[in-house]
Structure 1
Amino acid sequence: MGDNASPFAGAGSVRPGHEIDAGRLEAWLTVHVEGFKGPLTIQQFKGGQSNPTYKLQTPGASYVMRRKPPGQLLPGAHAVEREYRVISALHAADFPVPRVYAICADAAVAGTPFFIMDMVEGRIFWDSSLPEISTAERAACFDAMNATIAQLHAIDLTAAGLSYFGKPAAYFQRQIGRWSKQYLEDDAAGRLPAMDALVEWLPANIPPGDETSLVHGDFRADNMIFDPSEPRVLAVLDWELSTLGHPLADFTYHLMMYRLPPHIIGGFNGADLKALNIPSEESYTAAYCARTGRGGIADMNFYMAFNMFRFAAILHGIKGRIARGTAASAHAAGMAANLPELAALAVAQIKG
């Protein structure tokens, strides 16, 4: 999955509370994964705030396992079954995702349901300004990300067998309702005045018009694997939040990197984009619009506020999991610490 320097990069020892019986899992893999042959070694990836993710190594191949976390879970969260279905469909539609092999709903095998997919070797950029690569290559990598999200939003849902994957309308109403409800009901994480203000403002200011496409829900640089030597996306990862939704919600979530500070998922607000050879927010938006046949994006402040609220609600959920003892990452506390700043930044969008 890449070995770039980052607190989230690479795989290591399985964290306490996330252990798996290797013998039981190896027996299951031998039956259900084509070509599998042990012996099996298990490591855990450092990233993955929500669903614990493991590297499964054998002498002849490496695989990735995504499983639900142990412990008490909120209803509807950690839907590895949905991830499995969408990745399977996208692989068949020639969209860049790993090959998936099998899913297991039997908690007796590994403690919680899980699925198995290929380990894709390449580069993961944990900082969305892509500091590891040359200035010359940086613009091309940005263009590759732009082309990939445009390709995603152009997928024919019926042909891909994904027309069932969510409701085809009223995405913003449903998402605002869902994340507001999750925020308001997670007593373990507490309340914030900025989040309360967004819960009130957002449903009253949804732009007119509606569209439906497949949306990733967390489309950013560190959820992609790039070719080891070319500016090309080999695989898009982490489809837990994918559904049918509004493509502009998905694209403007990706666009948030321009408005977030570096310590919040590697945003580059304040950076010298020209010196870095990173396209401006305006030109990056124009490239997406050209690829998707749009004349532009109105109501950008709403989309940004919505996405920052949604991301803040995710961090709020992480904070709640810490309180309940089910957080999947050792770095969860650091992520949750950004919640107040992110919620305030979301409010700043609607006042801008």
Structure 2
Amino acid sequence: MRADLVLVGFGNVGRRFARLIEERRDWLALDYDLECRIVGIATRRHGSAFRDSGLDAVGLAMQVDAGHAITEADAAATDGLDVIRRLAGSEAPLKVLIETTTLDIKAGQPAIDHVRAALQAGCHAITANKGPAAFAFEELSALAADRDRSFLFEGAVMDGVPIFNLVRETLPAVQITGFRGVVNSTTNHILSALEDGESFDAALQRMQAAGIAEADPSLDVDGWDAAAKVSALANVFMRARTTPLAVEREGIGPSIGRQAMAAKARGARVRLVGSARTTPDGVVTSVRPVELPETDLLAGLRGMGNALVLTTDLLGDVAICQLSGSLTQTAYALLSDLVTIRRRLQPAPAAAPR
């Protein structure tokens, strides 16, 4: 089955996804009867391109890596909405938006508009942006159901770890009444470094150099990224209908270094914990630094480790951990969602044993 893809957003994650599609091309064909073509790319700063017969996405990724604009002869496009509109006219049996624009913490735009436009045009939508699930989950889910299309966002929380798939596919008839977790890799790396006596700035700079933290790291250290993830999780798992703006939030700064070192000396750890719980008045959400006993699962997370503990009515507490994070893992989440969409359609041949 041929799948035509457009990539709206072509930053670190989008470019890694383009390469991953090429690296896994044979696997996708053999295991899932899936032939992927990237026909459109739209960026905010490097230009946009669309070609019905497919783009050299890996070559364009190399151009952007080198700081150049996207240049493809006879493949001009204007913006994200333009490439989505043109994707809708494709004759491919599977048409998918891959959305990886930067999070807008005030309203979730333009990611919400991109996902909405794709679904309205009859395309499936996959995003690693937290905005659509954090601000507009109910609307976009209803629209996807109405158009018989998929709206998936596994990469929005904990990179490639299948948090949303875990609940959707393997926990039928289970009610999630709360959760708590360490869900921001940058702040966890910083706190781990601080308790070892390193400086806040040096730890943050490492995350920026690795492409994990943004050039403007305030979304991470001020707790906004974690708040967006908490909002998305609460909306999907608990029907909270909240936004990041409603999450009680406290971030971290250089002054927390002494607290982290003192906690370690007492046999404890400071971690930035995002949580939600059901109360008689609704779902209460928060993000704040918490001192945890050394025996706590979350306290043991170091570096870029993340974990989420789900509180359920039938299974008690269920935890899932990620001991490292990378661009490849986030790009893999996009690939995983693409395979999920393929599986929802006509059955593919059984995967050959490896």
| query | From which structure (1, 2) was Cα extents along the principal axes in Å calculated, if the value obtained is 57, 47, 40? | reply | 1
| request: For distance in nm of label points 7 Å out along Cα→Cβ at positions 92 and 292, the calculated result is 4.0, so let me know which of 1, 2 that is. | output: 2
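When you work out mean count of other Cβ atoms within 10 Å over residues 12-19 for each of the structures 1, 2, which one comes out largest?
Working: 1: 12.8; 2: 23.6.
Sorting by mean count of other Cβ atoms within 10 Å over residues 12-19 in descending order puts 2 first.
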| said: If distance in nm of label points 7 Å out along Cα→Cβ at positions 20 and 172 computes to 2.9, which of 1, 2 did it come from? | reply: 2
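Any read-out appearing in this document is the output of simple, stated calculations on the displayed coordinates, not a laboratory observation. This structure is a prediction, so every number in the text was calculated from the model and none was measured. Cβ atoms are built from the backbone, for glycine too; each structure is taken alone.
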